[in-house]
Structure formats: C-alpha cells, structure tokens
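Once you scroll down, you'll see the structures, which are given as structure tokens.
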Structure I
Amino acid sequence: MAKIEIIDMNKKSDTYYFNQLIYIFNYEGIIRKLILDYKFNEKSYIYVSFVNFILKNEKIFEKLKSYDTIIPVPISRKRMKERGYNQSLLIAKKLSKDLRIELQANCLFKTRNIIEQSKLNKEQRMQNIQNVYELKNEQILTNKQILLIDDIYTTGSTVNECSKVLSRANPKKIDVLVLAKD
C-alpha cells in the first residue's frame, strides 16, 4: 500500500524547477478512493490520517524536519468557494504545526480558475497551467528550503509551474511532497 519514494528530479531529462519529488502512495485502489473522497466528496477530515501516516514514517519525518518553509499549492477562489477548503493547505497546516516549520500560505496565489487538470492530457495540462500562479512577498522565501505540498502528482505540470514561480524568490531549494503519484 505505502510506496514512500524520493525521486531526484535533477536526473530527469525534462526541465523541472524543483529538486526532489517525495510521494507516499501510488495513486490506485483504496488510496485513490480516499484521495478522491477527500478532495471532492466533502470528507476534509481524511487529511489527518494522511498526515499522521506521513509523520509516523521515520525516514520521511527526519527529511521533512530539514525544511524552512512549507507552501501549499493554491486553488482558485472559485474552487475554494465550491469545495470549502484547499486540500493541500489542510495538509500543509498540520505538517507545519506538528513539525514546527513555518507555513507560508500567503505568498503563492492562483490568479484564475482553469479547466481541471484531471480532464486533460499531458500537453494540455502544461498549457492549461501556464501563468496562473503569482508570487507575492517573495523576499520571505529567499535562501529558504521550501517544501511544496500537493495531493496528487500525475504529469507534474502543476507543481512544476508552482516551483517555477517560487524559484523567482531565489530559494535554496524546492522539493515537492504529494500524497500519491499516478
């Protein structure tokens, strides 16, 4: 069930704006169902189980303690109004609190609502996500080790675009933590 893998993105042939991808599960079976319930079926409480699972793994726990700042992938105002919560922010807040790492939820913003990435192929996802994020207060991220939080990694388009925008602040490094990789 648990996969827990760390992938060095610098060794990949594509261009990535983050250094490592950390994922906890493969996006399949019961995990897929739980994430979909969490994200789309008003079961926001499920995040507590995901975070507890992450924190109980000694290897991941020690790695996560090395970051200066945690940033959730933002969602649009429209999606926030529809869903009532940002699934990545819930995870980021709990990790931040439990690990005593600074949470920066007010520096990366999604400026407009777009077609859901899950409805698009890889090329469409890359185009769809371009220029939808904005960075504010970038000086607070300079020279920081950033952990970017998202729920699912499919093509990497979303976290790569977020990382590209975050890289303008000249952080020391950007790594990505997701619950599951497709």
Structure II
Amino acid sequence: MPKEKVVVDFRFREKLNKITGGKHHNYCYQCSACVAVCPAARFTDEFNPRIILLKALLGMEEALIGEDSPIWLCTNCYSCYERCPQDVRPIEVIIALKNLAVERETAPANLAKLSENIAETGMSVTVSSAVNRRRQELGLPPLKTIPLEELKKILEEDEAEEPSSKKRKGEP
C-alpha cells in the first residue's frame, strides 16, 4: 500500500510567522515535553500541543483554525512554555492560532459573549451577590474594583490601531 504524500502549506506557515508568537513553531522538533506537562492533554485526547505544533509545521490551516479546532481546549497555563527545551513557546503559538481563528471568524460563539463581558465589567464571569456572600463566609477579601475607564481606553486604543476583521475584509 503506497504511503500518503505529505504536502506542506508554506503560505499558512508564513501567515502564522507574521502573528506575534507564531514563528516559534518553526523550532519544534516534536520531543513531546509539552504534552508531558499539559493539563488539557491529560484530560482529553482531543488536545495535544505536540500534534498542534506538527500541524503548524505542516501548515494545516483548516485543522488548526477551522471550525471545532482543538486549540480552544488549551488552558493557557504556560506549563508547556516552561518545559520546552527548544524555546518553542507552544502557548504563544496556540494564542497566535486563536488570533487567526478570531480574524477568520471561526472562533467558538461563546467567545464573543466572554469578550463582551470583559469589556463591560472587566471580568470574564458575572459576579453575583451570592458569590460575594460566599467569599465573605470563607473569609476572602472583597473582589477589587476593575478600573473600567482604563480598560475602555485600552480597548479603544487597540481598536484604533488595528481595524476590525470586517474592515479588513473590505466591509464598511
């Protein structure tokens, strides 16, 4: 039985190289040190940072930033970053892939709600009065107030510097 031919998509690799943190995939020699410490890989077979980096090396765009990509299972714990002997920075490559997926509009639908919540409250989750009461019962300090005006200023500056993905696609 003939072996399947491997085709590398260098166009996608070059696109990934231009995203902050994305170029580090080029240094991966597939040692699996990242997998050994990855909490997400421990709990699901769907997520494997070594496989993600291999797909990046091969330029497998659809598998990495298409619908249902496993990149969203990453916990952003940075364990892989600390463990990698080649300074590949797998988490940074995965974040770069997530940025490409958002730009392509293939990110999970709930991500928009999460981003909206952060922009409105400064927190990724809604803190209810029940949460505050429970924190008090446990002797935890009150949550700090998020300086929303500073956050909004940062978000506005970011929007001014980089047009939205719709504007990049030529839409008004």
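No lab work stands behind these numbers, since they all come straight from the coordinates. The model shown is predicted, which means the values in this text are computed figures rather than measured ones. Cβ atoms are built from the backbone, for glycine too; each structure is taken alone.
Can you say which of I, II returns -11000 when helix-only ellipticity at 222 nm (-39500 (n - 2.57) for each DSSP H run of 4 or more, over all residues; to 500) is computed?
Label of the source structure: I.
Looking at percent of Cα pairs over 16 Å apart, for residues 64-159 alone for structures I, II, the greatest value goes to II. Here distance in nm of label points 7 Å out along Cα→Cβ at positions 8 and 32 was derived from just one of the structures I, II, and that gives 2.3; the source is II. Looking across I, II, the calculation of relative contact order in percent (Cα under 8 Å, 6 or more apart) that yields 29 traces back to I. Source structure of the calculated read-out (mean count of other Cβ atoms within 10 Å over residues 120-127, 11.4) within I, II: II.
Looking at distance in nm of label points 7 Å out along Cα→Cβ at positions 40 and 96 for structures I, II, the greatest value goes to I. Comparing Rg/Rh (Cα atoms, Kirkwood Rh) across structures I, II, the highest value is found for II.
A value of 18.2 was computed for mean count of other Cβ atoms within 10 Å over residues 56-63; which of I, II is the source structure? This value belongs to structure II.
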